[in-house]
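Just so you know, all these numbers are worked out from the coordinates, no wet-lab data involved. All values derive from a computational prediction rather than experimental measurement. Cβ atoms are built from the backbone, for glycine too; each structure is taken alone.
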Structure P
Amino acid sequence: MAVHVNMKRELRTLKAMIEIYCHDHHRIRSGLCPECTTLLEYARSRLEKCPFRDDKPVCSKCPVHCYRPDMRGRIRSVMSYAGRRMLFRHPVLALVHLINGMRKGPKK
C-alpha cells in the first residue's frame, strides 16, 4: 500500500512526540520503552487505516475518533506534553503540524 507524503510526515510527527514524552517521563536514553513502543505501533496502525488518507486533518479536528478510549487518553497526554517541546526539538515538523492544524477538518 502506497503511503502519501502527508501520512509519512504525520507518522514522523507522532514518533517524535512519543520519543520526547518517553525520554522525559520514562528516562529512556535511546529508543522507546515497551509501553511507548506499543502506543507508537497502535498509532501507526490507526494512521494506516485512516479513512481520510491524503486529506487527513490533525487529530484534534478529526470528526472520526479512531483510537480506543484508553489509547486516546495516552496519546492526548503525549501530545499535550510533547507539543510544546516540539518547536525546540523538531521545529520543521512542529511548524508544518501547526499549519496543518489551521486547515478546516473534513465533514463527517
Structure Q
Amino acid sequence: MDEYEINLNSDQVKGLLTSDEGLKGLVEVVVNQVLDAQMSEHLSASPYERSSNRKGYRNGYRPRQLYTRIGKLVLCVPQSRDGEFSTELFSRFQRSEQALAG
C-alpha cells in the first residue's frame, strides 16, 4: 500500500466541522492530491523536477465528475503527454462510486 501526504488548510478543516459541504470539499481535496501523487509516481518525478529518471511529462488536467453518496465531486485528473497515465482510484469511464460497491 502506498502512503500519501495530504495537506489541508485551516479553512478546509473548519468547513468540515461547520458546513454541510465540508465533507465533500475535504474528499475533493484529498482525491485531487492523491491523483497528483499517483502522476508523480507514474512519471518518477514531481512537478518541475528535472531528473534522468523521468519517464515522461505532465500535460495539464482534465476535469472529471464523480458521483458519490456525499455528492458530485469535481476532480482534476492529471494527464501525461504520452496518454498512458491511468489512476487506480476509478476506472476510465466510471461516473459513480456504485460501480465500486458491486
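The table below lists the values:
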quantity	calculated
Which entry (P, Q) yields the derived value 37 for relative contact order in percent (Cα under 8 Å, 6 or more apart)	P
Comparison of P, Q - label where volume of the Cα convex hull per residue in Å³ is highest	Q
Test item: helix-only ellipticity at 222 nm (-39500 (n - 2.57) for each DSSP H run of 4 or more, over all residues; to 500) calculated as -10500, pick one of P, Q	Q
Answer label among P, Q for the case where distance in nm of label points 7 Å out along Cα→Cβ at positions 22 and 46, calculated from the coordinates, equals 1.7	P
